[in-house]
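Only the coordinates and a few stated rules stand behind these numbers; no lab work does. This is a predicted model, so every value here is computed, not measured. Cβ atoms are built from the backbone, for glycine too; each structure is taken alone.
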Structure P
Amino acid sequence: MLVMTRWLDPDEQRTWRAFLTASRALMDTLDRELQRDAGMPHAYYEILVRLSEAPGRRLRMSELAESSGSSRSRLSHAVARLEAAGWVRREDCPTDRRGQIAHLTDDGFAKLAAAAPGHVEGVRRHLFDPLDADQVAQLRRISEVLAERLRSA
């Protein structure tokens, strides 16, 4: 069976390239700012945020990997670094001998609380300030559609 490729038309190609360039530049900029201001990459910040929002500031490692969009091996490496910094502690899961739970420590919560204002300001400055209210609403709707489609794929 021969499958026909649905090539992008010129407008779609420009849109794709603009989206790719903007999303990479935004994430690179936020990552650089977090590194400079808080001494951590964006991936570590995201892990701390997910743990801070979890009941008891604890999540199973598998749930943390899924919620942070990370592979289990990448997450395990990141959590090891966060443990070394004293920001996260791993505990054995009481209901599953194979599972582990990541727990955000008080020091980790304090580090997150110190990093959050600068990061939020960066998100506001680089993402929201250049857009008007209608564009923000459009971006949210588009992002929700894409996220849902990709989750179900």
Structure Q
Amino acid sequence: MSSTDHSTDQGFTAEERAAMKDRATERKKAARRATKAEKAAEALRDVLDKIAAMDEPDRSMAERVHAVVTAGAPGLEPRLWYGMPAYALNGKLVCHFQARAKFNTRYATLGFSDHARLDEGPMWATGFALSEMTPEVEERIAALVKRAVG
């Protein structure tokens, strides 16, 4: 087992169980919202609150990812996904930020779903490790997000 593998004979790790509980809470909360505008406003508040609650360096990276994603693809709808900031197009998840603290990893992750249009032949990346935010990293994220939404 690696040093980041916290699995037990019981199945899911504590971090995985917490992520599943987060996702169940998100779905229940979304079902209670009334109008589409209310849903969007509350979802954005949830994302910003989640980012604000993160420890450094996750918080500052998540803030920059959020700013880059929303500026580069304003049509994406911020929402939570398994307790992490995510961005959807027409209700379909396109990308998400995973804090390194979420699963006690050494880096944060920017991930893309199968709805992202990043196809490059028979094989392409759908996840990117983030160890720090630089202008070059921000440019690359912006380009990936624009490409992902086509």
Structure R
Amino acid sequence: MKILFINGSPNREGNTANLAKALLTGHEYETLMLTDYRINVYGQELPSDQLEEVLAKIREADVLVIGSPVYWHNICGSVRTLLDRFYGPVAEGSLHGKCFFLFQGAAPEKWMLEAGDYTMKRFASMYGYAYGGMATNRREAEQLAQKL
């Protein structure tokens, strides 16, 4: 089972990465830091774009874990840009496996978490993933681990 953790946080060892460790304890996984890649916003055609590199790793994974801190009441910009860029290069239903979402912040309100969960459910459904759920803290991540 090939597991890819996409970390939208710029902090390599922060809360988002710690949630991934709780979810993926006992499993080997690759971490892809979105801040290490240049992914242009939807509609830009620039030669230095690395979306295809990231998509190649995503296509190889059996389990995709996407992690985002809560920034400005929503999914962080790097993750949002990645999701936006799926339109076009990734055909609906063309991916496989399971998708999990890690979404944490200092004091997110319920509606913020619900909006993030809804977005990821739609993303998973659109592209062919079985949505495993969302974790917002260590306890939830450990419970979600049973669905791996």
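Any idea which of P, Q, R comes out highest on percent of Cα pairs over 18 Å apart? Walk me through the intermediate numbers first.
Working: P: 68; Q: 59; R: 53.
The maximum falls on structure P.
Taking 0.40 as the value of FRET efficiency 1/(1 + (r/R0)^6) of positions 112 and 128 (r between Cβ atoms, R0 = 25 Å, to 0.05) derived from one of the structures shown (P, Q, R), identify that structure.
Numbers: P: 0.75; Q: 1.00; R: 0.40.
Comparing all candidates, it corresponds to R.
Ranked by distance in nm of label points 7 Å out along Cα→Cβ at positions 24 and 136, which of P, Q, R sits at the highest value?
Working: P: 2.8; Q: 4.5; R: 2.3.
Result for distance in nm of label points 7 Å out along Cα→Cβ at positions 24 and 136 over P, Q, R: largest is Q.
helix-only ellipticity at 222 nm (-39500 (n - 2.57) for each DSSP H run of 4 or more, over all residues; to 500) was computed and gave -22000; which structure, P, Q, R, did it come from? Write out the running numbers ahead of the final one.
On the way: P: -22000; Q: -14500; R: -10500.
Checking each candidate, the match is P.
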